[in-house]
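Structures are listed in the sections that come next.
No lab work stands behind these numbers, since they all come straight from the coordinates. For clarity, every value in this text was computed on a predicted model and none was experimentally measured. Cβ atoms are built from the backbone, for glycine too; each structure is taken alone.
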Structure 1
Amino acid sequence: MPSPDPHVSFRRVPPSLDRAQIESFAGTIKSRLAKDIPFHCLITTDAELRRLNSRFLGKDYPTDVLSFPELGDLAISYSRAAAQAREFGHSVEDEIRILMLHGTLHLLGMDHETDGGAMARAEAAWRKKLGLPSSVIARAHS
């Protein structure tokens, strides 16, 4: 039976994905980081991320994670997460957790492009607390 307050929805992802692990991590993110803000994460296809990116940000290409702070929503591309997991040598579940952390920091109003490193520091600290591999921001700058 689904939880009364689901934090994750899955669309067109393979059955091999450990959904319970992702849902558990989403609950952790909600309680420890997101606290009082609404929080929901959609894990879906590259095509859907492309449509969302085009519709809401005017960028006609897929991306790995999108955050919608006004709604408290995240969308993650399973395809991009799987490719990045292979590239960085960890599980797709770890990559989804990394992207979920990154997107949640955006939900909290952080912006690594304009904040002088505050989001990168927060992401690194939370990554350590949560036992995650290298962060999105750290990878972008290496």
Structure 2
Amino acid sequence: MDFNYTYAVNAPADKLWDIVKDIPTVGTCIPGATDIMEGDDGSYTGTVKVRVGPIALGLNGKLSIDSQDADARTISFTGEGADRKVPGNVRVKISMAVSGEGATSELVVNSEANVMGKLGEFGQGIIKRKADGIMKDFGQNLTKLVER
């Protein structure tokens, strides 16, 4: 499944970029994300608690930075997560780009997600709606954080 989102932010691009590249800080904008920590290898671990239909999940995961270009203000990641109770896992590739001049900026987020095992049996429609809701909340949380 592919997801593409654009967020307009009332803050300079440099300020937005500083938060986007700070993984523990930007991670707090994800609804249900907790315990985000940097590992010795430069990757990050954390948990995202989410409810999909009647099922409550606690996806324990790892996020690795694949590339980062400060001049272009782009960053890409690979993330993987799994729930201890529900068989299956989620693998996602995410790219983020910050642009803008003056007092306003924009964040473009593109991701490709693969949901496997029992988790994938929820159905594409349910998963897509849940992901859209999470990304909408992420954008609102990020905007509030950056615009402070």
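Observations on the model:
- Origin of the value 0.85, where FRET efficiency 1/(1 + (r/R0)^6) of positions 46 and 118 (r between Cβ atoms, R0 = 30 Å, to 0.05) was derived from one of 1, 2: 2
- A value of 2.0 for distance in nm of label points 7 Å out along Cα→Cβ at positions 78 and 102, calculated from one of 1, 2, originates in structure 1.
- For mean count of other Cβ atoms within 10 Å over residues 14-21 computed as 19.2, the structure of 1, 2 it came from: 2
- Which entry (1, 2) yields the derived value 0.20 for FRET efficiency 1/(1 + (r/R0)^6) of positions 70 and 126 (r between Cβ atoms, R0 = 30 Å, to 0.05): 2
- Among 1, 2, structure where helix-only ellipticity at 222 nm (-39500 (n - 2.57) for each DSSP H run of 4 or more, over all residues; to 500) as derived comes to -14500: 1
- Value 20, 18, 17, calculated as semi-axes √(5λ) of the Cα gyration tensor in Å, assigned to which of 1, 2: 1
- Origin of the derived value 1.68 (Cα Rg over 2.2 N^0.38 Å, for residues 94-133 alone; candidates 1, 2): 2
- Entry that produces 30 once relative contact order in percent (Cα under 8 Å, 6 or more apart) is calculated, selected from 1, 2: 2
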